[in-house]
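Pasting the structures in now, so scroll down.
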Structure P
Amino acid sequence: MEIMEKSFIQIKSEAIEQIQTVFDPEIPVNVYELGLIYDVNVDPMNNVHILMTLTSPSCPAAGSLPGEIEGKVRSIEGVGEVEVEITFDPPWSDELMSEGAKLELGLL
């Protein structure tokens, strides 16, 4: 039986699932639902580029969150290289959070 390679759509879906297991240490909501992930791109070689932000430039998790996200996505079978890029443009605001995250934090 031939093993099929995963499509970039499958890789992106699994990457998002893995990202959703990473939580900001100060807020009990995963970084995806918090709106910290701006983009997840998968190229034809299954390399993954993640564009993310932090809740603030002085966020104490700045040293750990990108590495944790990179490690989780790198563990997906079939993934090539993984790059996590941090940007502060646009700056994060609570308007980027999902409704579920806002409910969890009592903002709705």
Structure Q
Amino acid sequence: MKNQLYKRQADIAKAIAHPVRVAALDFLKNGEQCVCDIAETVGSERSNLSKHLSIMVNAGVLASRKDGLKVMYSIKTPCVLKFLDCLKECLKEQMTEQQQMLEALNT
């Protein structure tokens, strides 16, 4: 049973593991948006972005709904933003370590 849980967690992590998906999540943190606005902001073609968004919807990260001809997306599980914040902290720590190594090289 635990292996199933780990697999599901890994599936969710994989669903957001793409730069376009991370950018879309970052944009959606401000609320529901249509695919056209997301595409413009993240610099992706709508058809390509729709595939990325679909992966996150299927993983339960995003919710979608039709509004006339538009498809609107929102973050279904806001805690995913905490995960992205954690990743930023990891990057900061790595950069700090690299800066310390660079400084050591220069002494």
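What to note about this one:
- Structure (P, Q) behind the derived value -7500 of helix-only ellipticity at 222 nm (-39500 (n - 2.57) for each DSSP H run of 4 or more, over all residues; to 500): P
- When distance in nm of label points 7 Å out along Cα→Cβ at positions 28 and 92 is worked out for each of P, Q, structure Q gives the greatest result.
- Relative contact order in percent (Cα under 8 Å, 6 or more apart) derived as 25 - corresponding label from P, Q: Q
- Taking mean count of other Cβ atoms within 10 Å over residues 20-27 as the criterion, the largest value within structures P, Q is that of Q.
- At a computed 104 (volume of the Cα convex hull per residue in Å³), which of P, Q: P
Quick note: the coordinates plus some simple rules give every number you see, no bench work behind them. Quantities reported herein were computed from a predicted structural model and do not represent experimental measurements. Cβ atoms are built from the backbone, for glycine too; each structure is taken alone.
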